[in-house]
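Enquirer: Structures are listed in the sections that come next.
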Structure P
Amino acid sequence: MTDSLRPIAIAVQRVQGVLQRRPEAAVHDDAPATARWQGGARVVTTGAHGAQLLTDLPTELGGSGDQVTPGWLFRAGLASCATTSIVLAAAAEGIALAALDVRVGSRSDVRGLLGMRDEAGQPVEAGPADLHLQVLIDAPGVAPARLRALVEGAVRCSPVPCLVQQATPLALRLDIAGA
């Protein structure tokens, strides 16, 4: 195992030990993300500890085109979460990674975003119709079958990929100012 993964392996073992003794400690509310419209198509999203992300739309849709889009941010979150889960699994198994790249791509129909219908008169889905996750992993001396099992197991335990695969229901609550 590389020195950079050793603290992760130690942390994972420590947390697993605590959660085996106290499983109720595993369930918690996730830190919310709060998005606020900034005018035009710009949105600033604030998270825990004041972290902020700015999104906008491409110029073709009336945005400035100088920031990432919410769709790209979703794909980035999916790629980052899967990568992190693979790193955690590699550290826990004592596998020294030489390289790890995760790419998430998708194919979408902009008509869905605009609430349009297809040629048959059916509403076009706003979400991506095709979503794929591609992993490039290198761990010298580790059999390809073991790396495949590591990646597949890690992605099964990764929160954002699980959200996509399980299609977690979204509860919409609406508050109307002044009502």
Structure Q
Amino acid sequence: MDPQTYLGEVRNYRSLMRSLAEEAKVDAQHSRRLAATAERTGAEYASLMTEDWCGDSACNVPILARLFADAGLPFRIVRGSELEELKNRYESQGDDHIPVVSVWRADGTELARWIEAPEAVEERKNAWKAERPHFEQLYERRKTGDREAAKEFGTLYRQFLEEMAGWYRDGMWAETTREVVEALEQAE
């Protein structure tokens, strides 16, 4: 589906994603580089595979939608649970994290792939979790049906997501767009 449809149908974090979509601004140099590289490589469209519960998607869909729109490259979002073939393709190649962004030629040749979050955000996420070792413990207990752990994890995860959104607002969106553009440039 197109990003607008996804933002209207997403089951988790809808208000956060809509707020981020209003704020997302792409470095014009990144969109120009993406457009030029897409033309040189024969890129026809881009896709993002995710699930509605994915916090990295909640933070990155708004900037990616803007990046691809500014570069004139059609962009579609799919839920892996609804497109098992694509999900299985990525997983068979060792990529089991989401979101997965791919840039494609019209014949279905994948030119570039970018996964989950920029390196700088991964570092911040790891540091945030290291400061809160109970976060992972709650996650594991939640999976066993512990309702109290699920409630506490949900509260803590929402705090994490809000902080992560702040990182993107404060400059990490440029890291996302830079890494996506560089992934396609490497396909040349």
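None of the figures in this text is laboratory data; all of them are computed from the coordinates on show. This structure is a prediction, so every number in the text was calculated from the model and none was measured. Cβ atoms are built from the backbone, for glycine too; each structure is taken alone.
Enquirer: Work out the source of 66 here, i.e. which of P, Q gives that when volume of the Cα convex hull per residue in Å³, for residues 67-106 alone is computed.
Expert: P
Enquirer: If mean count of other Cβ atoms within 10 Å over residues 51-58 is calculated from each of P, Q, which structure is the one that comes out at 19.8?
Expert: Q
Enquirer: P, Q: which one has distance in nm of label points 7 Å out along Cα→Cβ at positions 75 and 163, as calculated, at 2.7?
Expert: The read-out was computed on structure Q.
Enquirer: For distance in nm of label points 7 Å out along Cα→Cβ at positions 11 and 91, the calculated result is 1.7, so let me know which of P, Q that is.
Expert: Q
Enquirer: Moving on to the next point. Out of P, Q, which structure matches 0.98 when Rg/Rh (Cα atoms, Kirkwood Rh) is calculated?
Expert: Q
Enquirer: So, one more: Distance in nm of label points 7 Å out along Cα→Cβ at positions 43 and 99 computed as 1.4: which structure among P, Q?
Expert: Answer by label: Q.
Enquirer: For which of the structures P, Q does the calculation of relative contact order in percent (Cα under 8 Å, 6 or more apart) return 18?
Expert: Value 18 for relative contact order in percent (Cα under 8 Å, 6 or more apart) corresponds to P out of P, Q.
Enquirer: Still on this structure, I have one more. Thinking of P, Q, which structure, once helix-only ellipticity at 222 nm (-39500 (n - 2.57) for each DSSP H run of 4 or more, over all residues; to 500) is computed, gives back -19000?
Expert: Q
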